[in-house]
Structure formats: structure tokens, C-alpha cells
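Colleague: Got some structures for you, see below.
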Structure P
Amino acid sequence: MADEQIEETKTRKMTLEATGLSKDLTDEELKLLAEIITEQHFAKGVTIIREDSKTRDLYVIRSGRVSVRLKLPSEFGREEVIYQMRDGQIFGELSLVDGSPRSATVHADDEVAVYRFEFDKLNGLLQSQPRIGYILMRNVASIIANRVRNTNMLWRNSLIW
């Protein structure tokens, strides 16, 4: 049983490293982070996060694909896919950071396995380990900045053509 736990912790650490969340964390800090995540599985077609919900958990895609969808205000009940994500990407980061309701719906496009950071557990770790908190939030900010930068480039390119 201990070998299975060691192997699972290794897998969790590797997945976290692939996201960029753990950049500049020590092995021990990464281990602490990996220990508080739970693995969840979602069947194809399941909604993982609903837009406007008040949850604050952070998700890391271990395997599978998800689509990020926004409600269309002009067409009641209709959602538009704005982005697809796959292994090693994170979602739920905006609500984690600012506590606002979810800005989009996240839908499982395949069978999906995720690692979930429950907000209360993550917040407890970050408060007890300020260095981890600083580095993790800096890395989350970097991921968000990269997404905004990419979106800006897409908009710029759409205006040119």
C-alpha cells in the first residue's frame, strides 16, 4: 500500500509541475501541495463547474479534455464554447483568487480525471506556509497573465483581418 501512495504522490507532483503551478517550489513544498489534492473523475458530457456558482476550488486536468463555455445573454440557456483545455491545464483560478462567482461553465468533453484543490484545504496550507502561498499565487497570476496576453493577440489578429 505504501508503494501505491508513493507512486500516486509522484504522479501528482509531475502533473503539478506540468501546469506551472509549482514553479520554484522545493520538493518538500510540492509534496505538501500534492498531499491536499483529491482526484475526481467525470464522465463525458458532465458539467464540472457551472457559471455563477460560488465555489472556489481549483482544478488541474490530469487527463481528458474540457470546454469552457459562456452563457449568451441574447439567447436564453444557450452557451458558446470559448476555449478547450487538456492535460496539465488548470481551471477555476479566477474564483480562487478573488472569491467572485464562477465566470464560465466547464464541461467534460471526454472522460476527464482532475486533481481538485478544495478551497478550504488549500487556503489552510497557504496560510500555514506563506512561502508556498506566495509562490503558488505568483504562478497562478502568471498563468492568468499568459491567458490574457493570448486573448489580446487573438483579438488584435481578428481586427487586422
Structure Q
Amino acid sequence: MKKEKRIPVNENIRAKEIRLVSDNEEHFGVVPLEEGLKKARERNLDLVQITNNVNPPVCKIIDYGKYTYAEKKKKKKQEKANNPQVKSIRLGFSISEHDMEIRGKSAEKFLKEGDSVRIVLPLKGRQKALQEVAREKMEGFLKMLEEKIEIKREKEISREPRGLTTTIIKK
């Protein structure tokens, strides 16, 4: 696991002068570090170094706990966007229209989040002889989904040992 780089806060900031920004985006310009610490203490907040690759570094008067929470949330969202998952929706051979709509809403939600959706229609026993009926049911589900959201078939409907499957993504 990667070791996270600690963000300089309050007395851990090494620069003599800083570019100071308050919690409500008010700019104070370049000030000595002591003055920035004093203003942060007056507001009962922390002085957090936002950037360190500029001279003087930019520091912001904010609550450190809230800042780290927001940064973790932002990082997690970026990671999710970079590696989408494959979610699975399972249809039944004798699925009702209402159940199909509910599964359509779930698939729509997954697609909007950027994930790809694998739709599975398992066939058991005598159902394997009625593959065309199952294929029509899956086509109907895809048409219903296309009315709600633009989709692209990543993998066409194909026969697998246990039934029919297809994979779709958002256009």
C-alpha cells in the first residue's frame, strides 16, 4: 500500500513567507508565516499548505479535518472514474413487466455512474429449447433501456452454457 504524503499544517510549514487565502476565498497576498498562523488561530482554524511547487507556497485558513475528508472523497471519485466496474443484471425467463422496469432502473443507475452492465438471462431445463423467446425478452429489455438512456452494445447477445448474456455501456 502506498504511503500518503503528509500535508504541512500550522507549525509544520517550512516557508518563511506564504501566499495566504482565507476559508471564504479572501486573498491576503504574500505575508510572513507568523501572521498567517495568527490569523488562523483567531478564527479557530488551521493553516494548511495547499501547494508547495510555487514560491511562496499557497496556504489556506481552513479546518484541516474537513480538508482531508474532501481530498479523500475527491481522490476516491477520480479512482472510480478511471477504472469502471462491470455490474451484473439478472433477468428471469418468466420475468414480469414491472420487475423488468425495476431492473432497467438499476441498469440505468449503473450506466450513469460510468460502469458497464452485463445482462444475464439464465436458462434451465426446457427453457433451453425456447432460446428465441429468451432472446426476444432480452431485446425487449434493451429497447426499454434505450428509451431511457443512450446505450452501446459492447458485446452482442450471445449463447453461453447457462443462458444468454450481453454487455452494454453508456454512449
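Please treat every number below as a calculation from the coordinates, not as lab data. Everything quoted here is computed from the prediction, not taken from an experiment. Cβ atoms are built from the backbone, for glycine too; each structure is taken alone.
Colleague: The value 0.65 for FRET efficiency 1/(1 + (r/R0)^6) of positions 88 and 152 (r between Cβ atoms, R0 = 25 Å, to 0.05) was derived from one model only; which of P, Q is it?
Modeller: Values: P: 0.65; Q: 0.90.
Clearly, the read-out refers to P.
Colleague: For relative contact order in percent (Cα under 8 Å, 6 or more apart), the calculated result is 29, so let me know which of P, Q that is. All intermediate terms of the calculation are to be shown ahead of the outcome.
Modeller: Working: P: 29; Q: 16.
Value 29 for relative contact order in percent (Cα under 8 Å, 6 or more apart) corresponds to P out of P, Q.
Colleague: Of structures P, Q, which gives -15000 when helix-only ellipticity at 222 nm (-39500 (n - 2.57) for each DSSP H run of 4 or more, over all residues; to 500) is computed from the coordinates? It would help to have the intermediate numbers written out before the result.
Modeller: Details: P: -15000; Q: -12000.
So the calculation was done on P.
Colleague: Tell me which of P, Q gives 92 when you compute volume of the Cα convex hull per residue in Å³, for residues 24-79 alone.
Modeller: Working: P: 130; Q: 92.
Of the structures listed, the value fits Q.
Colleague: Now a separate question. Name the one structure among P, Q that volume of the Cα convex hull per residue in Å³ of 180 was derived from. Before the final figure, lay out each step's value.
Modeller: Details: P: 127; Q: 180.
The value was obtained from structure Q.
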